[in-house]
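Below you'll find a set of structures to go through.
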Structure 1
Amino acid sequence: MKFESSYIKLYESGALDERIRELYGILESCELCPRRCGKNRLKGERGFCRSGRELMVSSYGPHFGEEEPLVGTEGSGTIFLTNCNLRCVYCQNYEISHLGIGREVSTERAAEMMIELQRRGCHNINLVTPTHFTPQIARSIRYAIKRGLCLPIVYNCGGYENVETIKLLEGIVDIYMPDIKYSSKEPAKKYSDAPDYFDRCREAVEEMHRQVGDLKMDEDGIAYRGLLIRHLILPDGLAGSKEVLKFVSGLSKDSYVNIMDQYRPEGEAWDYKELSRRPTRKEFYDAMNMAKGYGLHRFSKESFRIYYRGF
């Protein structure tokens, strides 16, 4: 099966240029994400995400630690973007998201990275923490199309999205991969400074699903379009997994879900006693049983392997 992203048609029709203009217009009084800081990032002002006009990249290359439908045999072509619109105290990429490790790159240079990853045989272009750089990313994709980009675009985000921004990405993004971190305001506020997290996340994920549907794979098991949801189990039920999984099942019983057990205390997590340990096997097992009880059945192979190991 030959894959052709809808971003090619957007580009050929001129609609992609209009989307880019709209996205850059938002930067003048930034409300790309639910923070709605109102900073003029076109003039270099920095919002909650501590980002200005220019794209910032920490690293890029083939990545083999993602879900199997993204990794395949040649890896996911991952571009780690610097900074974040969340403040998760336990972030596994703390140096990138909190400390801002990375460098400014032009949109033309980011396009070159995409083409290099494609030439190296990667199955997709995986944009990690893209929310605060959506205009620059869209422009980079345009430059890359002119140089022959034809891989699926993966929007690998923390789930705290402005639904209006997601609407502007229709036809540009092929695979949405949001985290759904919490279902309750208290932990969302305490650990990520985002008390409205679940409300905004649900709106955005519903829109993502409307655009791309459930995850679709080719005959080799490589994803080319759709929604892939991640949910990280936190100690003591702090993620509110029951309500998260209930929401996912209401979206579609065929949702592809990675229920993750790899939480470990990182960053500032050691300052919170309740976050200073890994989840138990039972906590993970209970979450998987909840998901199955809600009728979900498409789990990542990583989740299945852990589940069938038992206690």
Structure 2
Amino acid sequence: MSATSRKAGTLSGLAAILLWSLLALFTVYTGNIPPFQLTAMTFAVAFILALGKWVIRGQKVMDFLILPPTVWALGVGGLFGYHFFYFLALKSAPAAEAGLIAYLWPLLIVLFSALLPGEKLRWFHLGGALISLAGAALLITKGESLQLDPVYAKGYAAALACAFIWSGYSVLSRRFAAVSTDVIGSFCGVTAILALLCHLAFEQTLIPDSPVLWLAVLALGIGPVGGAFFLWDIGVKHGDIQGLGVLSYLAPLLSTLLLVGLGAAAFSWSLAAGCLLITIGAILGSLQLIRQAFGKTT
């Protein structure tokens, strides 16, 4: 892999992280749309956009649908599996504890990526991820102590499954680097169908009754729940995967700052401390990228 393609891949992954930082903000404007319904709608938007791109460019749609079973399992398992267990976790356990456990995935990416050919886990990757995780913990818990009550064991297990599913999907995607990123569109389509089935089984349909709700759904489908997955695929396949793992903790930081800036969240000491820790961790974890930018080697 050339240095240029690795840099471009890393920038693509970073762009995905920046889009994910908009997830909470856009979700606020979707009102009370049930989670599985919202997932079905947003992933459907992503699939329709991908389908439109294939048609406009004269590409054969079947080329992105006829895939090896392992590719389907990884893609759909990653996208739908993560969201399914995330919603199950939030339903079965307190949000702060479930959210923090689920957000172990960046740290797990850093650890698991050391098993990939040509990758090496360095001290600053692990140190940066741990420091950023501590910062994310402050943001998610708002500085309050965690209470891991055994009563919510099912929810904690589901949250842990989220972390392993997304980190596993991200790292294993490197094994399929030769597979076109366009197949993410197919994964989005199947994920939309599965989410719709879950919605019909577990939720009551809510039809958006205002332009704001529809625009929020469309924005999610184009960005955090659409384009971000295509960019992330490029990033984990061709970029600095350890650096992206650490930089993923920028998403809750930027998301929180956006919500505070718009008055949807309150400023606090835990927020300031969390932001500082994530920033320090991101800088430390990106040490290799910084040195490369200045023409130095680690």
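Read the figures in this text as sums done on the coordinates, not as results from a lab. Being a predicted model, the structure only gives us computed values, none of them experimental. Cβ atoms are built from the backbone, for glycine too; each structure is taken alone.
For FRET efficiency 1/(1 + (r/R0)^6) of positions 17 and 121 (r between Cβ atoms, R0 = 25 Å, to 0.05), the calculated result is 0.25, so let me know which of 1, 2 that is.
Numbers: 1: 0.25; 2: 0.80.
Going through each structure in turn, the value belongs to 1.
When FRET efficiency 1/(1 + (r/R0)^6) of positions 65 and 273 (r between Cβ atoms, R0 = 35 Å, to 0.05) is computed for each of 1, 2, which one produces 0.75?
On the way: 1: 0.75; 2: 0.15.
It must be structure 1, since only it matches.
As an exercise: FRET efficiency 1/(1 + (r/R0)^6) of positions 89 and 241 (r between Cβ atoms, R0 = 25 Å, to 0.05), calculated from one structure in 1, 2, equals 0.50. Which structure is it?
Details: 1: 0.85; 2: 0.50.
Computing FRET efficiency 1/(1 + (r/R0)^6) of positions 89 and 241 (r between Cβ atoms, R0 = 25 Å, to 0.05) on every structure in 1, 2 gives 0.50 only for 2.
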Practice task
Name the one structure among 1, 2 that relative contact order in percent (Cα under 8 Å, 6 or more apart) of 16 was derived from.
Solution key: 1
Handout entry: Computed -23000 for helix-only ellipticity at 222 nm (-39500 (n - 2.57) for each DSSP H run of 4 or more, over all residues; to 500) - originating structure among 1, 2
Key = 2
